[in-house]
Each structure stands twice: as C-alpha cells, then as structure tokens.
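Colleague: Multiple structures follow.
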Structure 1
Amino acid sequence: MQPHKGLKALANGYKYVLTADRSQMSNYRWNFLWGFLSSGPVKAAPEPIYSLICPTKDTYDPETGEMVAAPLGLRRVQAALEQVDGKQNMRAQHPFMIEEAIGDETEVVALSEMSPLGLGPVDTALSWYNTTWNRMWFTKLTERLKKLKRKYGFKLLVGGAGSWQLLDFSKDYMLAGGDIDPLKREKYGVDHVVLGECDKAAPEIFEKISNGSAPDVIRVFTNSILEMSEIPEITGPTLTGIVECMRGCGRGCDFCAPNLRKKRDFPPERVAREAGVNISHGYTGVWLQSEELTLYGCENSDKWPNEDAIAELFTTLKQAGADIIGATHWTFAGVRAAPNLIGKLSEINHMGPSHWMGVQPGLEYASPRLVKKFMPYKVKPFSPEEYAETVREALKIMNRSYYYPASTLIVGHPGEETDEVQMTIDLIRLLSEKDHVHGIFAPLLYVDYNKPQQTMNFDKMNEKHWQLYYTCWRHNIKEFRQKIWLATQDFGPVEKLVSAFGTYTIGWYLIRFLKDQFKKRFGYVPNWMD
C-alpha cells in the first residue's frame, strides 16, 4: 500500500499529537513475530539490518509525517478524542517527523509505548543488560520532544502496556497508583503516565492534562469499560492490520497482567467493521489481537472452545474481504481440545508446506505442582498432571496445520524447585529431539511489575536456570537455520542472503557467548553445552 497524501500540518501545531517510538512503527513484513526483534540488543546488528527486517517507510506520509498505519491502542485513543474534539485538532504523527505536527497550539503530546525502557520479559531475556532497540528509539524520540517542550510548553504523556516502566518501583503502584521515577522524569521529560484501559477515558484525561488538574500518574481501573460499545471504533488503519476480537482472557494465571482484565468478546460484525477500515486501505491481511483465541465466545467453566463462534468470526472476516486471518495468542489446552477447529482455520487461510503462520502460546513450565498452584485454568479442560502431554499434542496439531508457535517459558518463577526446572528442560528436549516439533521456545526471565525484588536476572540464575535457557536457544538456533527460507520467502534475493548469513552468524556467536558467560560465572563448561 502506498502512503496517502495527508493534509499539511497546521502552522501552529495540533492541540493533541499522538505518536509512538520507531520500534512500533513497522508492519514487520506482515509477520508480527518479527516485532520481537525490537526487544533485542542494538549491538547485535547495525541499524540498516534492523530497518531491512522492520521497515517503516510504508507507515507514514513522507510529506506530512502523518501516520498511514498506527498501533491499535493509539488508534483507539485517537478515535475517542475525535468524537469530542474533532479530527482537525489532532494528528497521529510518525516519530521521524514529529516536529511537523507540534507548535504553539500543542497542549499534549502522547506516546503509546509497549516497552519504552526495555524492562519487559522479552527485553530482559534477549538483551543481556544491553540497550534494546525499543529503549534506544524511545530515548531518541524523547530527547527531541524535550527540546520541543522547552520551546512550546506542552505536556508529555506516556501510556500503553509499557508505561509502568517509568514509575518509581519503590512504590506500590498496583494499589496506590505510584509516582513517576524522578530520575526518569528528568531524563525523558515525562509529565504524566497513564495506566489501564484509557481509550474510553481519553478525552477526560487529555482535558485534565490541558487545564493542569491531572495527577502525574493517572490510573484507569481495569474493567471500567463494561459494554463493548463504549470502546471507540478505529477510524484509521492499524499496523499489520491488527484488530481486537477480545479483551481479557479468563484463564486466571496469577503472573499475567492481562488476567487483570475481565474477558470480553467483540461481536463478529464489530470486528469485521474495524477490519474493514484496514481492508479499505489495502490491508487485506487481518491479525486478531486476543489473549486466548480458543476462548472466544466461550462461556463454560471447563473452557471447552466454542468452535462455532470462532468459525463464525473467521467466516465473517472472510466475507468482509480478508484474504488471510491470523491470531496473536492461544493456549495449548485450547488447541488440544479443538484439533478439528485448528485444521479448519488452516484451510480457511489456504495454509500449506510453503505457507505457515506464526502464533504465540505460553508454555511457562512443566511442573504439575506449579501449574496447579499458579495457572490451574490454563490447562482446562485437562488436568495439571496432563499438561506436558497437552503441550506435546497441541504442538503436533499446530505443526500439522502449518502453524509456527513461538512458545514462551518462565525462567525463575518464585518458589520453583530445582527438580521442577529439570522437568521443563526434559520437556523441551523431548519436543526438540524426539518429536522434532517446528517452532521456537522463548525463555523469558520472570518479571514482577509490582515487586521488583522478585524479578529474575542473569546474575540470579542458578545452573539449572542456565541449562533451561541454553536448551531453548540450542533448539532455536537449529530452527532458525532450518526455517530461515520460510520466514524470508517474501524477501528479495539480497535480503534473503543477508538474513541467512545473519542467522548463521548470530547463532554461532550466541552459542559461544553463552558458553563463555557460563564459564565466567561457574568456572567450567558443562557437558550439556556440548
């Protein structure tokens, strides 16, 4: 899709300017899994390589800087503000051309951020204490905004899933709202942080910021939106064509922030209308944002998937003009409980040996005790004791239907025993060496947003944690080398060559790096690293 020619920026700037850092401003070549590169270390590849994999040229108008496609959360806020202030008073602006939209009339500049400081589970597991792409881009953007603030005097607001990273971690923000960390406030120039589902509340929040009556940390209590009709419908295209089909999950895992949100399903016709906004602009691929697709339309306590509701959702989207329909998340239990459904979704998308699709399920850990204690509903309709077998069966179902899972694991969950870490290691080896599953295993360090002292880092990891981390990455490197042709099938010849060379080089470097780091920490290289 070619950038449209938007209106020239107002001479005195827009009242409200919405933006996001560069790490979020890409269609990721229509594979949302490429977006995880933004959580990796900057030093791993020069900027041209990052831009090759995650281009941004097709996301904004090169003359005005207006976003052609934007993050979904930003579009929600934009739609809410337009209902009150009108389109003429605001602009969704690409960070590369942020200066074009700001002037004397600008009152609030708002950033929608996924992980501004690189403190999320994926960031900490990939970066190894190095600066991540998302942190670098956020820092560069705020440096420019600080200069503009001194000139024009607007307020800088940060919201989105990663806004918590700007808070003072010595305060209990989950209960009291917390404060902005004074050092972060000074460094990044942030005046306000908003937490929670702010799309409905956006007009009131922005007005209070404008008149000086808003607190520094604005907490919108989750589940304050009871009716789906209260959520404003997007008026502009979203990156990768993503639209919500549900909020919340219903699985109840106690370590998961989305679990704080009540499960609410968007009706198929509502999802289709929003997908239609993207389709009308040439985005015929639809990614469904959900916490657990296999629970869409499900109301039973045993968590058996409502196959008819999910099939109706996909059929409605196809009728609306979608060529292909993907989903961000589902669970192993849901897939095992509905194998025929997964096959049907694959048929709808015309998937096959040369056409796979990514999805992100959460494996977490294999211990039945931990499953029963921390995520008992995640395994329903099966039991905690069946979880390892459920994972195995679900991965086989996904692979048969040409779904490529990026399965996340938790490294260092509080209270986990050494033998329980070994259970997860054994499961990963079984999946990799015996079942020969296709997919990657992403070992994420445990991050506690509310109790940072419980957060895992590489210095705290014991030898078993290291073995789990290494076992996952040894499998991943093998997968990357085998499947790079599939992941880059839409790339040009030069891009394919660069990607293949980079995959082999980074894989070789990572194995050597992990062995060196283990030896520095423990004084020897163990047999399991051979």
Structure 2
Amino acid sequence: MPDKRVRLFRVFRVFRGLNSYSIDKRWLKTGLLLIMMPFAGIGLMHAQSPVLPDSADREAFQQLRIYQVMVAAFIDGDSSRNFDAGYGPSHHHGDLKGVIRALPYIKNLGMNAVWLTPIFDSSGGGSDDPRLDATGYFPRNYFRIDPRFGTLEDARELVDTAHSLGLYVLFDGVFGHHKGEVPPSPGGHRPVGPAKQVAYPASLAFYQEVATYWIDELGIDGWRLDQAYQVPPEAWQEIRGAVEATCRERRAAGELWGVLGYMVAEIWDGEQAISPQAYGSAETPALYSAFDFPLRYRLVQTLAAEESGMRRPDAATLEEGYRTHAQYPPHAIPNLMLTNHDLVRFGDLIERAGLPGKDHPDYWKRHRCAFSFMAANSGPLTIYYGDEYGEEVPGFAAKVSDRCWEVQRCDDHVSRTSGRIDGFSKEEQSLQAYLRELMQLREAHPALWKGARRNLREEGLIYADEKSVQDERIIYIMNIADETATAEFTVDELNATLLKDLLSGRKWREENGRFRIEMEGLSAAFLLVE
C-alpha cells in the first residue's frame, strides 16, 4: 500500500482538476476516507450521504432490457480457454471471446444490456473444484480476470464492443463471501472475517474498492449482487454511495459509459425478506433494485408451474404477484425475470406442469405470453440466454431428485445449457422475432416501462391492465386459456372510443358502449387508446 504522503499527493492532484482514471483515482476513494476520518470525527459507515435516484437515473434503470449470460456455459470463442467441468448440461468451454461474438446477436434481440456471471479469478485458495470455479461465484482475486475465461484485454474488448453497439455491461459482484486467501486490493484492503460470510463493516473498504475499480478500469455500467442478504443494508448504502460518486465523476469528465451505476440485488426469497434486506427503508434506502422473485413465481404458476409443481392458472395469481410490491418502499425498482442460472427453464416448467412440449404450438404460445407480461411491466427486465428460443432440457419434465448431481440434472443448475446464436428452427426463430418486436414496442412506448398500472381484470382467464404515462395509455390483455375468449370493457371503464393494436395495427371501435376484443387462446394484445 502506498504511504500516506503519496496518497495525499494524489488526493490533491485530483482536487486540482486532473481527471485520471488510473490506479491513482481508485486509491483516492479509500485513501481520502482514511485520511479524513481522524479529523472529521466520523465513522466509515457514515462517510457517504444516501440520496434517492433522480428521475433520469430511475428512468434509465426502468428501461433496462438485460440479457443474462452464464459465461462458462455459454459460447466457446477461444478453444485455449476452457473449464472442461461445471454444474449443468454444458460443454463448459464458454469464455469472454464467446460473449464478444454473441454481442451483435444480443443487440438484435432488442436488448440494451448484458449481465455476465462472475469472471474474476477463482484459482487457488481453499477447495479447487473446477465445477465451483466455473460458476465464478467463489472468487479469490477480485482484481484479476480468470485466465480460463480470458484476459483483461479480452474483458476490455467485450465492454468496448458492447458499448459501441449501445449495450450496457453489468458485472456480477460476490460481496458477501469468497474462496479464501484473497490477495490485497490495489489500495491495500482485504475482506475480513470467514470466507463463507465476510464481516461488515470491516470488509466495507475492500468491496467499495471492488465496486468502483471496474467502473474506472473498464467502464462497466453496474452490478448484479449475488446473495445480497449477506451484506447488511447499511453497507449496501455505502457501497452504492461509492458507485454513485464514481459515476458522477465520470459524467463530469465527459464519459458516456460507466456512468449508469445500476445495482440489482439477488435475494431469492419473498417480499418480506427482499424489502428490508435489499431496499432498506424509505428513510434509509439501501439499494434501488432487486430481482422480483415473488412476481416471477406467480408468472410461472399461471402459465406453467413453479419448480415444486404448483400451478395456479388464473388471472388472480398475477394480480397477487403485483400486490407484493406494496411491501416495498417508494424507491424500489423491481427487476422481473423468467429464468436464471439457478432456476428451471420455463420450457421445462411447462412440461413439468403436464402441458404439451416443443412439438405443440401451445408450448411456444406460453413463452410468448410470458414475454408479453414482462414487456408490459414497469421496471427493468432480464431475459436468460436460451429462453428467447424456448430452450428446454429433454427428459427433465419429471423432477430429478435422487442423486441428480451425478447426471448434471438438478433443479438449481439444469438451466446452464450451452448457448447458441445460430442454427435455429422455424419455431425458435418465430419466438425470437416476437421477443424482438416486444422489446422494440417497449422502447417506443414509455407507458410500458414506466407507466402507472391500473388493473382491469384479475379474475378468471383474462388478465388486463391499463398502463398510462402523461398522454399515453395502453391496454394490455392476456388470455391465459388455451381456447379463444372475449375480453369485454365498457367505454366508461376505458374512457375511450377507439383502440389500436400496436402489434397487428387492427382497430376496435366501441359498439353500444362496449369493446369486445376476441383473443385467441394463449395470446396477448397491446392496445393503444386513441
């Protein structure tokens, strides 16, 4: 660690107006706090002042359309860099070059961000199990790219290429546990406490440095936060404050990327746990975004079944999911996903529910309905790689529970299949085209990604919401049934006389004071109020 004279000189250099994003600036973030603490008479846990996101930041977060990649299981872009082992049915030869090759494909789907599972070096220290290492979730060196994924220059090329395509890049941060024997940070910090559960606030300076280092070094745009319940809310407040300060500095310096600072918590639990552990309170906000597990489970229960086999195909199930948001403080921005690397793919859940598989049109319609519901949700959304073409693992419909790890078919890693960006069937291409159309629709209509929601139908097999913002109103309707049904609304209910389908262009006029919208089985509509 540099001595205090060197650190103090760097602090004064930056204050004189020199804008450098070298290691000097990263030392500033920790060095300045350490220098000022004795004179300010304050503790580290009060060094940052939390502020709510301004409207521009909030809207940028809400517009996120994230494509999640599990790096080790995705695409082999460099045959010299392989794990050769891992959890899940993949060749596990995925690497950073493979992600780079996939970026135009991701952009073409209508996504505007990519989230990578952890890519930091997991070698050495503690158990050296390549299957665990391949996940990235047991890091040892937070300031080095795992050589089995690529090099620092590969990571830089990935971020720069993504930015050139208009894609944000989110890294995956494991800030509550590690593999053990973690080397010091460039600023001389280490995590403190047990490897399986680090201690806070003693580990705060280290993880603040991690969170800001990669923004300065590569210009990443934010973090997905693994097992966020391991970090106390007051520490998240401080880590977020450090990220926000870095982003403000970069904006002031004219940087276009590495200025978003989006942070989303993974707390795989219900709203009663997510609210205090991720969001904190309205008075002392921790993080602004967390994955919406409660609504996700209601969505798969409605259109397929959850992992346990529970199925509740009723519009009331979806409305029940939205009611969980009442538990969150006003600053909460839930992120809705359908699948991730720990959950069973939606295609397998369809079959687990005893519903027809890939050889039946309804399989693809159920995917379309799920994507439509996500597109109509105010807030960010995340698509897990493979779901866009209806991926499923053949033969996994019946839950495997007896020694499932021996055949790599356990619920918590079966979705880690090999990725594809070409060679698609007609049905797969059609589903991709529909998702692309939805993402373009969402981008063009703010009522979908930030509009206020008013539920119109929450019982039976027709679900309907009104989404509104300023002078735009859109009626979202989904027919959950597999047979044709009619959605009926009064003119007074909608305060409208003309509706236009934003996907087909078809128009409906009121007849005798009512609208009658005939819906094919397992279909959705987005109707603009004109």
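Readers should treat all values here as calculations from the given coordinates under stated rules, not as data from a laboratory. Since the structure is predicted, the reported quantities are computational estimates derived from the model, not experimental observations. Cβ atoms are built from the backbone, for glycine too; each structure is taken alone.
Colleague: Here FRET efficiency 1/(1 + (r/R0)^6) of positions 76 and 292 (r between Cβ atoms, R0 = 30 Å, to 0.05) has been calculated and equals 0.90, so which of 1, 2 was it run on?
Modeller: Working: 1: 0.90; 2: 0.40.
Computing FRET efficiency 1/(1 + (r/R0)^6) of positions 76 and 292 (r between Cβ atoms, R0 = 30 Å, to 0.05) on every structure in 1, 2 gives 0.90 only for 1.
Colleague: If semi-axes √(5λ) of the Cα gyration tensor in Å, for residues 356-515 alone comes out at 28, 21, 14 when worked out from the coordinates, which of 1, 2 was used? Walk me through the intermediate numbers first.
Modeller: Details: 1: 28, 21, 14; 2: 35, 17, 15.
Matching structure: 1.
Colleague: Of the structures labelled 1, 2, which one yields 22.7, 66 when Rg and Dmax of the Cα atoms in Å is computed from its coordinates? Each step should come with its number before you reach the end.
Modeller: Working: 1: 22.7, 66; 2: 23.8, 82.
It traces back to 1.
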